[in-house]
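Just below sit the structures, each encoded as structure tokens.
Read the figures in this text as sums done on the coordinates, not as results from a lab. No experiment lies behind these values; they were computed from the predicted model shown. Cβ atoms are built from the backbone, for glycine too; each structure is taken alone.
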Structure 1
Amino acid sequence: MTPRRSTDTVAVLGATGQQGGAVATSLLAAGIPVRALTRSRTSAAAQALLARGADVVEADLEDTDSTATALAGTRRVFGMTSMDGGAEAEFSRGRSLVDAAVRAGVEHMVFSSVGGADRGTGVPHFESKWEVERHLAASTLSAAVVRPTFFMENLAVQDGPEGAVLPLPLPDEVPLQMIAVADIGAAAARMLIDPSSTPSAVEIAGDERTGSQMADAFATALDRPVRYTPLPTSGLPSEDLRAMFTWFTEPVAYRADWELTRTLVGEPMTLERWARRDAAA
């Protein structure tokens, strides 16, 4: 049974990172107590969460017992995994998280996966997240999955000898759906606070642009010319990333639900709005 709306403490994995930090920020802004799980309670990011009222607890996601102890007493948890160490290591950490949550008596988990994970992309770190999704679905936990598209935070304008450029290993004519990490946090927080009125799985995006359109958004936000520069995928450092950018070129790679995104987030950030905010930070 899907839990109802709650103001109980929510445990947040990766709370000192981008996604987990965004979830913690949205929960704290809504007045929801947060237990932030982190490898180091003394890090600057952990101390910042403490200062904002979060309960910060050390946990090692490689260790099911450690994670279960850190989750004890919480009913809801935000979970995520990183691609560090490869697909097998990512699945192992995700499986450990789910098993720890079950052992700790958690009722509901919102897991951050990736857009397209359910569609057999062949991208290693998409497939590993899908395996975590499957393990979660087979567990006794009530669960929901948020599947973000490409992170706007992965885009960066660079200054070169011929002016500002936006490089990306993607042909200029290929549109790419994308989302701001803050909006991932807002969506996941909403799904944690009120599971009964939110979807069990949703692919989210705030904008969709080709390479030149991305450059135009940055040019407007930064008030200076920016040129898009497509790069070859052969220059990427791993087969995983090469597979991902190759998948992006397939017709309708990401398939965000724009209406559900707005239901969860309100009005998500466009790339231009995000770039303005990032430049002002």
Structure 2
Amino acid sequence: MKKGLVLEGGAMRGIFTAGVIDVLMENHITFDGAIGVSAGACFGVNIKSKQIGRAFRYNMKYAKDPRYASIQSWIKTGDFFNAEFCYHTLPEKLDPMDAVTYSQNPMKFYLVATDIESGEPYYYDAKDINNESLDFVRASASMPIFASPVHINGHVYLDGGISDSIPIKKFQEMGYEKNVVVLTQPENYVKKPQSMMKAIRAKYHKYPNMVRDLELRHENYNDTIAYIKQEVAKNNVFVIQPEAKLDIGRIEHDRKRIRAVYEEGRKTAMKRLEELKMFLRQGE
């Protein structure tokens, strides 16, 4: 029975996920495959490269660096998170990804991006760390309005969360029968309609399929959460999520808040660790 790890996005709420996956790595908990969306992709790649603490480390170090995330970058480049710095300078030079370990790790890692012309999710198999895979990490985390569309191999992509926020059904279709799902919202969270639809319709009027995705996103998200709860009851899914709303902005420069959310992820994972081990043993 194949074991999977599904990582929701949520911009800087993803630091919670970083804390969770560090605890998983420290306790030698492994999976046959993982799939990440947006921040779940950005921070989740570190589980395949086995780099404990990396996501937390660089988010702390560059939290106030305008090259990392700033209004200046947004005005100048169209990307709040500076693309060249985040997806090349940082992973290639300043805090390098371990590309060798990543490639040698037999665990599969998939990224979700949204094809803005079709409105369909694209599931990219990130086998290695190279320019194409880093472009897909960027695409997966490119939030509408706050980031430029990413052009790859004749297609144009934005945030994977637009079309498949929590790709549990896709992972089950791919043969992962026993799944751990890391969410960045608490259990009682209900997603509301997108508040920026007027701006989105104006900016992306040439991409009606993607606009439709965003109009329906809250419904699809809430339906997925309901499905996950059904799968938990069947013992097919194990959920790790914060106990309360995380005190962090979608874009965050306050290191104290970043540290607190990271520690919350660690604490939550440690609290559920023995339950998690038992759940995974049942799939062996």
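Computed values, structure above
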{"read-out": "Ranking 1, 2 by FRET efficiency 1/(1 + (r/R0)^6) of positions 161 and 265 (r between Cβ atoms, R0 = 30 Å, to 0.05), the structure that comes out highest", "value": "2"}
{"read-out": "Source structure (of 1, 2) for relative contact order in percent (Cα under 8 Å, 6 or more apart), computed value 27", "value": "2"}
{"read-out": "With Cα Rg over 2.2 N^0.38 Å derived as 1.00, matching label from 1, 2", "value": "1"}
{"read-out": "Mean count of other Cβ atoms within 10 Å over residues 193-200 - structure with the largest value, from 1, 2", "value": "1"}
{"read-out": "Which of 1, 2 leads on mean count of other Cβ atoms within 10 Å over residues 41-48, largest value", "value": "2"}
{"read-out": "Structure (1, 2) behind the derived value 3.0 of distance in nm of label points 7 Å out along Cα→Cβ at positions 33 and 81", "value": "1"}
{"read-out": "FRET efficiency 1/(1 + (r/R0)^6) of positions 25 and 145 (r between Cβ atoms, R0 = 35 Å, to 0.05) - structure with the largest value, from 1, 2", "value": "1"}
